[in-house]
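Some structures to go through are shown next.
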Structure I
Amino acid sequence: MKIHLYSSDNVIEEFYEAIADGDSKRLKRVHIPKSDVFYVREALEARLGKRFTLDHVERAMYLEGYLDKHEVLDPKRKRPGVG
């Protein structure tokens with residue numbers, strides 16, 4: 001059985017809720033981006049005044065060569081506004 005990961009901007013909350021509930025299946029589905037994605041997102045918001053989703057930033061970083069294929073959720077899936 002293949003586990004389907006999902007992206008969430010509440011990744012920390014999702015992670016801890018899965019632990020607190022003892023839900024190992026849910027815990028395995030939570031995609032936790034590299035810390036760089038969180039830092040870049042905060043820097044973009046500070047500079048541009050716009051909040052991007054973690055998925056959007058992760059995809060953009062992958063397309064720019066800052067992340068490897070194995071570090072990204074669904075690397076081949078296009079996102080609106082990012083490609």
Structure II
Amino acid sequence: MHIPVRTCISCGKKLPKYELSRLVLDGEAHLIRDTKGDIQGRGAYICKYYACQKRLKTYRHLNRIFRVEGNIVLTPDLETLL
């Protein structure tokens with residue numbers, strides 16, 4: 001059985017897809033958590049570890065990862081997590 005592997009944007013660890021949280025940038029530059037995995041758009045994955053998620057708030061490469069310019073806003077569900 002094939003298990004998809006993805007890389008955490010915070011720490012760089014390669015883990016099975018189901019062990020990571022998917023983040024998607026919507027059309028208004030809001031970073032949202034894709035809990036079901038069905039939101040269209042460029043996605044990135046992050047560990048479910050607290051340290052990786054806390055680092056996301058100060059991570060400066062989100063623009064490069066999502067290939068956009070300007071400010072990226074964390075949605076309230078991500079803000080409460082951090």
Open item on the list: On mean count of other Cβ atoms within 10 Å over residues 19-26, which of the structures labelled I, II is highest?
Closed with: II
- [ ] Tell me which of I, II gives -14500 when you compute helix-only ellipticity at 222 nm (-39500 (n - 2.57) for each DSSP H run of 4 or more, over all residues; to 500).
- [x] I
TODO: Check the numbers for percent of Cα pairs over 16 Å apart across I, II and tell me which is largest.
DONE: I
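Throughout, read-outs are computed from the coordinates displayed, never taken from laboratory work. The structure presented is a predicted model; accordingly, all values stated were derived computationally and were not measured. Cβ atoms are built from the backbone, for glycine too; each structure is taken alone.
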